[in-house]
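Quick note: the coordinates plus some simple rules give every number you see, no bench work behind them. This structure is a prediction, so every number in the text was calculated from the model and none was measured. Cβ atoms are built from the backbone, for glycine too; each structure is taken alone.
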Structure I
Amino acid sequence: MYLDNLPSNPPSIVYAMIDCNNFYASCERAFDPTLEGKPIAILSNNDGCVIARSQEAKDAGVPMGAPEFKHRKEFKQKGVVIRSSNYALYGDMSHRVMETLRYLAHDIEVYSIDEAFAELSTNIYDDLDEYGRVIRETVYKWTGLPVSVGIATSKTLAKIANHIAKKDPDLKGVFSLCDHPETDRYLEQTPVQGIWGIGQGLTIRLNRYGINNALQLKETVSNKKWVRKHLAVTGLRTVLELNGFPCSGLSSGRDSRKGILTSRMFGKPLYELNDVQEAVATFISRAAEKLRAQNSVASVVHVNLIGDKYEDIRRKYKFGAGYPLPVPTAHTPTMIKVAKALTRQLFEPGRKYKKAAVMFTGIVPNSEVQMDLFEPALFTQRQFQLMECMDRINSKFGRNHAAFAATGLHKKGDHRNKWLMNQNYLSKRYTTRWDELLVAKAK
């Protein structure tokens, strides 16, 4: 076992966890300096509930998950600035941060939209705190987003260091646990549930054995028999990482998804088949883009329609169906045709529909398609080139610049698609739309 052959000193690998501070709110501030110092709350789809807050909003007592319509008066009294989720802006700003980190670090692993692990080269800076400050200052200079940097000899310790850097203003956003004389004191102040990789079930189990903080968990490494008996592989790796021994390096990329789901609540309840089919066709188009982005094709198309569960509690309100394709494909028109047929099959006149979802399963790499002896190739070279051309256009000029008529062409104003999300507080998509670029006003 690995526990029986631990080296006397941890390896000389150094990891950093870089986390954007209040990411969604910071993206809004980067293009609107008037928001600096003001409490900001970001809403979920259809301007539903609060999903992100600035520090000022947290200090003002704005609760996470608060429904906007219930707290509207309270938000106004506290001067809270409301914004609809601007995923186009957030996604592009995330990409900019990650590209900056690739320039600054030896290698990185994108962990989430606002977090990344980085492998630091000690040949560049002997002082790791200085290295962290360079990362923080460069990211802010190049993107306008503040970040916190935690540095340690393992990813789990780097996560803890990042949390300390974020919470202690005296550290100015950078903290290193490498050879820190008070590492054990910081671990003692970290509750078990605050350790990366420790879930609720494992927390309860560890608490039952009197292990309530990271230091106590770290010290279990001396009791090899107990660790082997009571902790699963995940817990074992966590113990090793708390002792400074990295159990996993950086991941070079995310694994291809085995299923792709696109789902949205409608901006308004829908009653007409044509409106529901337009929404489903749009979701199919977006899911197909994700499918092609990972160089895959799908074998099965699923469609689900969801009505109002309170309209009649005795009636079924969820309906779904799937269709296996003769040959796997990523050709959007083919999938739209199948999805529209499934929608027509599921639709009941007179019923109120509030949500739709489409899903692709049976996903395989497009280089490993099993052809059918009696069916022509569904994803021909010509179709592939057409889809590739559309994806390039939408990537360069923004989503829906090239779209299929079945999606309703995303009309605006009085002719706006009924099913589009409510985004009454949406800021401009400054970095992905030519017509919404930030322009300086003439004096």
Structure II
Amino acid sequence: MTYHNAIKYIKNAPNVAPKAESASERILMLCNALGNPQKKIKYIRLAGSNGKTVCARMIISILGKAGILSGCLSMPIYSEIRENIRIGGEPISMDETVEYVSAVKDAVTMINSANEDDDTSVFCPTAHEILLCVALLAFCAHKCSVCMIESDHNGEDPSRFLPAPFAAIICGTIPNEDRDRQDIYKIRSYICRGVREIISAPQNTDAYKVIADTCSAVNCRLTIAAKNKIEIERLTLRGTDFSYKGTSYSLRVCGKFQTVNALVAIESAEMLIRLGYSITKEHICEGLSAVSAPCKFEILSISPTIIADSTHTPIAIEAVCDSLADFKEITGTKIKLCLPDGELIPYYIEALTRRGYDVGSISALALESVGEEERGEVSIPLTLSKTVKATAKSALSSLSNDTVLLISGPSNFTRALRYELLGILGF
């Protein structure tokens, strides 16, 4: 198998498993054929509405400064699949990708050979099942001391059927909307399965009560990051300095919402210290100051100001717009948007206008699956382009130094735009 064939095997796999089959039986059967790698790792569950990727990067950086090797599986699936699985903060190699995907493919062949007399039960793993198993094999091969597995809200999430993690981290605020309350109950199910520690970002009263009551019932320790104990010392487009519980920290990533992610990372490191890991305050400070987070309120350019953030949920969009508003005196209030076509456009216009911004124009990537009815009527000049490269050129056209270019959308869109823009700008 070549690297191209390995990636093709994952991308051509179905996104959803047949409803007639038990999702838990599927992943456990596949893991069993691979030698049960899920039983050989110690992992933390990363849950919550937003901030999982940044929190993971912060914790990985802290662990790296302490000399502790970590593994991390991110969701959803990126266009460059190696980026989903990181060992010590670095993507797995092409050779490793081929090795582990080949192992999964061989396991699938073995499962189907054992059931060859039953033509109706051909086992075909989903892309998420393959990726999870590849990650488990990588974690085991590298003997990672701590592993992190993100929950996935946008598709099948076979990782929920793994043995219980020793801890769960709730990143971001769980929304109040009824359609998002399932997040609370998913987290409650993790706690009831035997998690010993829960670290959470600050929550609203309803979410806190559900989490606290569940933890109390099963004797699980709950730590809530104390937002009232943070003091912002310096907030710039190049980073943020803050203190928390008497200790000063510096971040290379900017935006007030990133300090909340940092609080969660700090409390997570403190939790690992309680569990016997050799991590010091110095490791935490050095780890946080070394973190970079591409496409997470990332400043690509100061003059003109270009910001990239892979955001597409309502609560995360509000956080991005709030952080943007913190720099009004520096950047001014003129905004140009670069988004995928669809419902994000009116949502961003409303959120920015509410904060006093003037959205002058929009460059959008045309999508076959999106029609004008989903976007709605837009009174602001809108340019639709058919390719990512054309969208990047449109976004930069007529961009003045007094206008902020905000690039946002799902991760694959934002990453692709970021790559094209950096190429055009000569970085």
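Summary of computed values
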item: Test item: percent of Cα pairs over 14 Å apart, for residues 222-293 alone calculated as 57, pick one of I, II; result: II
item: Parent structure of the calculated result 4, 16, 22, 24, 21, 11, 2, 0, given that P(r) over Cα pairs in 10 Å bins from 0, in percent is the read-out and I, II the choices; result: I
item: Which entry (I, II) yields the derived value 6.9 for distance in nm of label points 7 Å out along Cα→Cβ at positions 174 and 350; result: I
item: Entry that produces 19.4 once mean count of other Cβ atoms within 10 Å over residues 158-165 is calculated, selected from I, II; result: II
